[in-house]
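> Just below sit the structures, each encoded as structure tokens.
Quick note: the coordinates plus some simple rules give every number you see, no bench work behind them. Being a predicted model, the structure only gives us computed values, none of them experimental. Cβ atoms are built from the backbone, for glycine too; each structure is taken alone.
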Structure P
Amino acid sequence: MCSRFSRRGFLKRTAGVAGALTGVGVGRSLTLLAAEAPSNKLATAVIGSAGQGMASVQAAAGERLVALVDVDDNRMAGTLKWVSEKAPNAKGVKSYFDYRKMLDECAKEIDVVFVATPDHSHAPASMAAIQLGKHCFCEKPLTHDIAEARAVAEAARKHKVMTQMGNQGHSGEGYRRLCEYLWAGAIGNVLETHTWIGMVNGGTGGRPPSKPVPQGLHWDEWLGPAALRDYHDGVHPASWRGWWSFGGGSLADWACHQSDGVFWALKLAEAKTCTIECLEQFGGSDERFPVGTILRLDFPARGEMPPVKVFWYDGMHTNTNPDLKDKNGKMIETVVNQPPIALELQAKSGLSFDKGFGTGGTVYVGDKGVMYTHNYGGGPRIVPEEKHKAFPVPEKTIPRVNGGHFGDFLRACRDGKPSCADFSYSGPLTEFVLLGQLGIKAGVGKKVEWDAANLKVTNLPELNQWVKREHRKGWEV
């Protein structure tokens, strides 16, 4: 179950050392971090320590790394090799393939848990850490379903732990400037938004044939809370996002980044109801997410903000426009599922695909103008550029983050002041993002009526099975 090395003494935390090392980020030298007083370091563990989890490993190794968890022995070996070479002061690190075993054995030794598993295990792993009173960083989306997001956020509040979700753009300057411009009236009242990402996390058809579990992969632990099934191609290590049982498609993969500004600037957390409708979808099945979707969410007025239409576009779709041909005159078979208004802005304002606008972004349409942002909220501008230059630069009213996204979290763990994307914010953001899945499950043209206070679809009750799923015994939230 685990590989044991020498056990380092447990360091009991006190308020007297809580303010040390404010703002340390991943990019800071591990050697420099290692030179700081051991008594100032947080004892850390990482659940899901390969792939995307390596960013958490780097942050954790900059503190006092106690334990690593990964269900794949081969990938764990690579992570341990990195730790031995790049973080030589991380001595005696223990390794596990079951995070429950790690928490049972190491709970008294650790202060902070990083969670970077596939989506379906985010909530069970995070909840287990929080209930033990551990600070928790979890990759996005915070959870696999809406009810989990509400439960994990409430648990973090109850246990008074510091938290952060891995939507790195929320630490950046872009979304702060966007909010400040929109709240200053840069384009008047925002009436609709259009967000897109040119990413495919889906497919067609059913489950592939069963295959033997690869050597070194602990399949039961990989499944975690999901229903038992045979191992098959297309899920481990990196393709699970396109499967309903494990991921959330391109929507859950990217909307926590791309739609963060929509949720934040337009104060959608204040909305008690909304409707969701899938306008188009391409591909998909009972097992797999579509390869492309267009969704529309309608939110009522929030305070002084009027009702707003929120559109989401993801993936690719088959091209039926004969005017779209490549440089050799061959018809382009698939195109990025991009909103017409973005194409229009590119044509009229000279915005370039090469600068990221074609890959993903958001357009905000107000009653007095238009703004856009690139990926992760970068480069917010009023269009055309002349209007942006003419608008008075708004005051910086939102606190800025020092030390990067991980640094902000580690700072919070020390001084007890919440991070910028703690679960009280990122839980509701995740609920908002996952609403789109209800529209996909309802099917094209069916409007879903959502009661946010009660976490319930009111007009199509059969969809409520997707709001709160059943967890396998031993992996409950």
Structure Q
Amino acid sequence: MTAEQVPGANTANSEAVRIEKDLVGECEVPANAYYGVHTLRSVQNFPITGQTIGSYPELVRGLAAVKAASAKANAEFGEITEEQAKAIIQACEDIRDGRLHDQFIVDVIQGGAGTSTNMNANEVIANRALEILGHGLGDYQHVHPLEHVNISQSTNDVYPTAARIALYVMTDDLLAALEAAGDAFAAKAEEFADVAKLGRTQMQDAVPMTVGQEFGAFAAWAREDAARIRAAREELLTVNLGGTAIGTSLNTPAGYAERVDAHLAQITGLEVRGASDRVAATPDLGAFVVLSSAIKTAAVRVSKICNDLRILSSGPGGGFGEIALPAVQAGSSIMPGKVNPVIPEVVNQVAFEVIGHDVTVSMAAEGGQLQLNAFEPVVVKANVEQITHFTAALNTLTERCIKGIEVNRDTMARHLDQTVGIVTALNTVLGYDLASQIAKEALASHRSVAELAVERGLLTEEQLAEMLDPLRQAYPHGR
């Protein structure tokens, strides 16, 4: 790989290089690059997705937070000098402020359990620290990526801790999107609280309800799912930082783990806590599985809602036609005037993707062996895409669909008038068998339930008007 082919290299100075060495040999690194030889090996070895870890800004910030916390703890224990610590911490603050993310160039999916990601972070932070101290990039005798930035650490505690911090923060946007969808459905529930309609079970006529009740259920699901995700993400704050390679804390000063946890909590503002058993925590991806499952559950229910919206708006002439979704684009290249439910459709597709990612997370978590799980990178990628794609889909659903939904009152009234589902309200007076006979005759004769009940002398028109009132059936005990 030449300097011109390296992501993040300054092409204006692409011919200038510095030579770095690793156990494989020498490598040319663009002279102005903040990454180094270990990063370039990864770029060569893992051209998998085309997505770099720099495209996951919260992961990069999480890495910087972990490295800053480690530098503070290492300085306290005399593992690095105060000068080195200050420069490393300043470099980390720069990265957390959004600088140098273009220097995080390794692919998000990589072999080595995230080692390449950790190496990339070590090198960028070391070179930025060198720059702060007035030294040249690559002059590692003053601040070394492994001897100073990575001291008292291993990829096996750095990477999962950074990922947990990143995912915890990223769920803020997802929670906001779910709650906004819930609020939008709740507003529609209030708007349509008095609009009676036919409920359905197994795609067949059931008993009356209101559009408000139907949309109120959608709002309740969204809020329940937000609460479930909020609870699930709390597990992410239990970290194995300080456990190093396999959780035994080899190569750390006594008491280091507790200090680095405290520093990480202070830096991030989160209630970070060390695992009670870091050997158990190091290979365990349970928290990622729990988060993925909670997001999947939300996606399943939102997808079901979208199915309902598409069915209820179907037609408009040959389907249910009970609600009207906002028309956002032409629906056909051949059928003039056709409008499709494209917003629910795209949300359905994102839900399918989220469900697939959940399978990936589960398989990767199960696939680990012995004292480490090597498959954390694909888990992190899956979790990130679950969160980011589902968040975008929910925001689109809320703004481009839910808020603009209208109801077709006449259509719903006609469906209520034509159904025998309302006969259920007569069970308590006539009994199930007699009510069934009336329903069967109404279907066969195309006459109304009320007409037949009056004809048989079972009830008066006044009694039937009260008992068969759709709103009374929808709210049998009052609103």
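> Computing FRET efficiency 1/(1 + (r/R0)^6) of positions 95 and 255 (r between Cβ atoms, R0 = 25 Å, to 0.05) for each of P, Q, which one ends up highest?
Top value of FRET efficiency 1/(1 + (r/R0)^6) of positions 95 and 255 (r between Cβ atoms, R0 = 25 Å, to 0.05), among P, Q, belongs to structure Q.
> Something else: When Kirkwood radius over Cα pairs in Å is compared over structures P, Q, which one is greatest?
The maximum falls on structure Q.
> Check the numbers for relative contact order in percent (Cα under 8 Å, 6 or more apart) across P, Q and tell me which is largest.
P
> Assign the value -18000, calculated as helix-only ellipticity at 222 nm (-39500 (n - 2.57) for each DSSP H run of 4 or more, over all residues; to 500), to the correct structure from P, Q.
Only one of P, Q returns -18000 for helix-only ellipticity at 222 nm (-39500 (n - 2.57) for each DSSP H run of 4 or more, over all residues; to 500), namely Q.
> When distance in nm of label points 7 Å out along Cα→Cβ at positions 119 and 407 is calculated, the result is 6.2; to which of the structures P, Q does this value belong?
Q
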